[in-house]
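Have a look at these structures, which come just after this line.
Every read-out reported here was derived from the displayed coordinates using simple, explicitly stated rules and does not represent laboratory data. Since this is a predicted model, take the numbers as computed values, not measurements. Cβ atoms are built from the backbone, for glycine too; each structure is taken alone.
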Structure P
Amino acid sequence: MYNLKDSNEKKIRKELRKSIISFTGPIVAELMLMSLISMVNLSMVGHLGAYALSSVGLTSQPVFIGVSVFQSFNVGATALISRFIGAKDYKSAKDVTIQTLMISVIFGAIIAIISVIFSREIIMFMGAKEDTIEPSTMFMRYMGIGLFFQAIPTAVASILRGAGDSKSSMRYNIASNIVNVIVGYLLLYGFGFIPCLGLEGAAIGATVAKAVACIMSIYALIKTNMPIAISIRDKYKLDFKIIKRITSIGVSAAGEQFAMRVGFLIYAKIIADLGTSALAAHQIVNSVTSLCSGVVNGMQIAASSFTGRNLGGKKPELAEEYSNEIRRMGLIFSTCVGAIFFFFGYQLSSIFTSDSAVLNLSANVLKIAAFITFPQNSLSILSGCLRGAGDTTYPLISSLIGMIFARVSLAALFVLVFHLGLEGAWAAALIDQSVRSVLIYLRFHSGKWKEIVI
């Protein structure tokens, strides 16, 4: 078994950093560019008015709940594939790949149909105001269709990253987001013979982009040189034995994601009751902070992949050291970004709107968001380590505690009782992230995740 203490510490850290950057770099570049493109899209939509920003915001949490279904199942797939790759059991890794794809297609179809049929009911439940019901319902229908196309590239990204390939998903996600901007811009404003469709044009652009990602992701999985490559000659038949193994890991992740998304939905509903301007400002802050969370999420994916592969290779100490090193790198990044949020919030917000009320509110909330980057860094990366080890129960417990007793409860208290507005809602988010980061650190520090068998 590999023992870090028996090696030169400086040399080992340099090698670890090199491996981390090599793997994480493409993921971070991908997520950063996707966040930037999302900001560009939101900026284009924002110039249609506060109603358009609110319409996009109202659909965000329902869509995230749909995506969480795929992601939770993919947690189990990533953990198993990374373990099998680390143990050089390539046949089992391939079997998990095929089953993951098949389940993603089935889940994607079911969730897409539900989202389209009940789009108006979903928007009404989210607390849409009179001026946003119709545009939000239209936007939700397109997002529902997009969920089907989104299921497959989401699964493929988890498969490839679990196997150690972080570049393929970067290519198809960046390409699809460029398509999103181009098609969305042309249909949003019109050009030549292309009609001006406004908000509907942005929705069509997002849906087309997801379809492009779907096609490219399948092609990437066929053409990869890794042992998890698929072909038309493979047998595509549901294997409930493998599905059970994936689900045994993913069920807690599913519970965590569901609890988180339902919590976020209630949280968003509390904010929606503050009015169109507050919801518009909330959407702007979410878009700006996604730049930071995108990078941290990239590091979370790296922690999960390195943990699984090193545990599969019987190197638990190295798995722990990788996670610690990733966390140190993430902390440096979060400090820098937090300072930008705190001091340049107004300038960042002005990218999306010229409404002075929305601008001032966004800038104030970004000061609170600046402090969230610190616990968010530790929480995301160490959670990634636990999930890579197959330890998904503890993140579920911490999420329930943080979401129910901190974010949702305190947001209701601060907003509905003390009338602290959007700032109060984000103060509750800061407490939530802080509580969960402490709980996850205690679990990581205990080392019990190293002993889990999957």
Structure Q
Amino acid sequence: MLSDQAVVQRLSEITGSDRVAVSDEAKAPFLTDWRGRYSGKALAVLHPGSVEEVASAVRICAEEGIAMVPQGGNTGLCGGATPLQSGRSVVINLSRLNRVRSVDAANNTMVAEAGCTLAAVQAAAEGIDRLFPLSLAAEGSCEIGGNLSTNAGGVQVLRYGNTRDLVLGVEVVLPDGRIWSGLNGLRKNNTGYDLKQLFIGAEGTLGIITAAVLKLFPQPRARATAWVDVVDPQAAVALLNALQRSCGDRVTAFEIVAREALGLVLRHMPDAHAPFETPGPWSVLIELSDTVEGAGLDALLERELGAAFEAGLVIDAAVAGSLAQAAALWTLRESISEAQRIEGISIKHDISVPVSRIPEFLERARAALLDRWPDARIVAFGHIGDGNLHYNLSKSDAIDNHAFIERTEEINRVVHDLVMDLGGSISAEHGLGQLKREEIRRYKSEVELELMRTLKAAFDPHGLMNPGKVI
């Protein structure tokens, strides 16, 4: 077995020494997650520039028994791209694999490398008058490889589906260094197991995604956006159902924001302005879209909101009168995570339940948590249209909050047990990473866990691919 120094030297020969970070200062940005919750150690941080370089590096690590941690934009929320504190590992950062290899407008597909930012993919699609609909607050810095590895969701799942619904093929470096090129743009390919789906959502534990064939869609020509204060979450669900009955799949996004979440944005984001003088207890951000110009979406949305007001569901509503106004409303929603980060550490939950049971979850969870921690601050927001809520807890005082965070396991038990009682999931779109690796064992059946372990052992028998994550 080679010494650590000899391994780093061999890796340097693959990419060039200027593409291998070995000093503590150079490695530091890649060894801590975005939230600052997890930090780890690595022999080096490698920056390969091609799939062949990734494969060569993986072969060396596999031969020498060194763990590999795939990493993209490092914007994850569960520590999935952060190395562990123990063990020999190499971080393989894919940001230099940032080419759009091809676009096929007639087939509505694009082949993009893993290091392309989501914003760059969106721009490339727009350049051929197409839409890549995955949309996240971190789209300027998150990368496609990470989006696929976590099966990212975002604000347009309601209409277009999660990331796995937007992928037709992938290219993967396997744990032994072989390259599997499954980059086909076929909608129909009934020739056995759908292998690409094993790697989407696997968080780099079965292999390293280096490129993908992405589905593209027609560009919307008309949009209508509104910020609406509603009386309660039950009213929000009723409004969603009414809009879907009248507008069908033109309902592109339907987000819910609790007053506490909006308050953090107004406190910490200098350009944020409340839509109404007195914010309501709950707000929803609605977007309709259509590929037909002049589709009359503003009038349609105003009509439905008027009916909802008459029915006692809506307190107040503001329909954006311009693109700038629509962007300002979306900025309120997309700034919540950043405002929370500025405020301090919170106990985060990325959960999903059936849409019909969201009001019950919010009511029961709030009652159970405040009964035990009466001064807890609950910040709830998320994608109510697809049943995904971000449900976060903290205390406003920093000293009290530190002690509160130490009760994470107890608080998780309250939230997660309720989620499972309602037929939900404790991870809707952020993945498991390190954060929920042990927690998931409480809620998956032994059969499911055994199947996952069997897959892991088959692909990665030596456990070198992103160890300590998922399973």
Structure R
Amino acid sequence: MKPATLEKLRAVLGNKGLIEDEREIAPYLEEWRSKYKGRSSLLLKPGSTEEVSKTLAICNDNGIALVPQGGNTGLVGGQIPFEGEALLSLARLDRIRSVDASNGSLIAEAGVILSNVHEAARAYSLMFPLRLASEGSCTIGGNVSTNAGGTEVLRYGMMRGLVLGLEVVLPDGRVLELLRTLGKDNTGYDLKQLFIGAEGTLGVITAAALKLFPLPAERVTTFVAVPSPAAAVSLLSALQRATGGLISAFELVPRFGLELVLRHFQNARDPLSEPSHWYVLVEATSGAQFGLKERLQTALAEALSAGLAADAVVAENETQIKELWTLRENLSEAQKREGASIKHDISVPVSKIPDFLAEATAAVLEIVPAARPVSFGHLGDGNIHFNFSAPKGADTATFLAKWNTVQRAVHDIVYKFGGSFSAEHGIGVMKRTDLVRYKGAAEIELMRALKRTLDPRNILNPGKVVPD
């Protein structure tokens, strides 16, 4: 970068917002699984939308590429600079600008930690229903940019349905004022949707207006042993009928996944007396007293009689609820501690999950015969984290060398079942070639046209999402 350009940026950001110290930059260059490591000699940390605007204008004028980054919790490399691009961290944009309880909305800047949004909403007896294992470190800007999902998509939808409005800085520095809190706004193209899930390739999100909901008056959490994924799918339908559609989370957990959590987390305990091949963690919530616990217990008793469940435990208090959720939320970390793994974030229609799991598991085991399946996640909305831990004693490099072969086999089967090869983690750098393989030519060309129109100099997150 030319010294004169660097000085222009320093004049906008100050020494606090322009960092060249490689030790300070280093944590931003590696994602938490250590699968992706990047390189950059410049970290930019604007403290306001105005500073973001001026920064992008300077970079656009001088052809300086930028990689926007939120909490650095992404899993597909979208937030990592691979070609020495400058890093643009939104961490300093960390204010909750307003909460409108009557309107059920909250405006948060891009760098606000998700858990802080939860706390702010709770102060008004409201909630924001995006729940992620990384909620203590992921940010609202990153959540919007990746169209985050989480455990309550079944009831509340993905981030795309939770955003009322956005404030976005375009690549040339113009600020797009879409920060409305309206439930209805039918005035032409819904431009905010272009930036939700775009992973920072079309613009930089600086603030978001989010939809809030009443805090539940009842919350019932149960951990259920089921004989098979097919039984789990039938159980989901039964519990939805029994509760009038009030199931907010329905998470599939395999026995091996539970054993990993028990092995790697000292305080974890098996909530049931006998092991089962499969489990589901179920949560139902109601905004008013509805007798939800009794309804759920009655439905579970019927499921036990019908052979859809083998055993179940219902949490009696908040401590027990937390203990049950810990078993699910620690699955990814437990698999990481166990060693190398090959992971997939896929979705298929809920009714197809049992057949998909059977066919895709068999296909992977043909490629890596002793691989250990750890298929878990959001069965209620069809999103399974279809993962495999390395065989015991396997050489890590040899196992991980199979990643692309395994992924291609799995994604082909996903496509066969009418599913998606990226349910909630995004495209980043990992899955760009998959877009070309599984998306139609017209769809790909339209994505390229949007990128060319909004970012003609290709300064925002180049090499990510949009295929060359």
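Some notes on this structure:
- Structures P, Q, R, by mean count of other Cβ atoms within 10 Å over residues 181-188: label with the highest value: P
- Structure (P, Q, R) behind the derived value 185 of volume of the Cα convex hull per residue in Å³, for residues 197-380 alone: P
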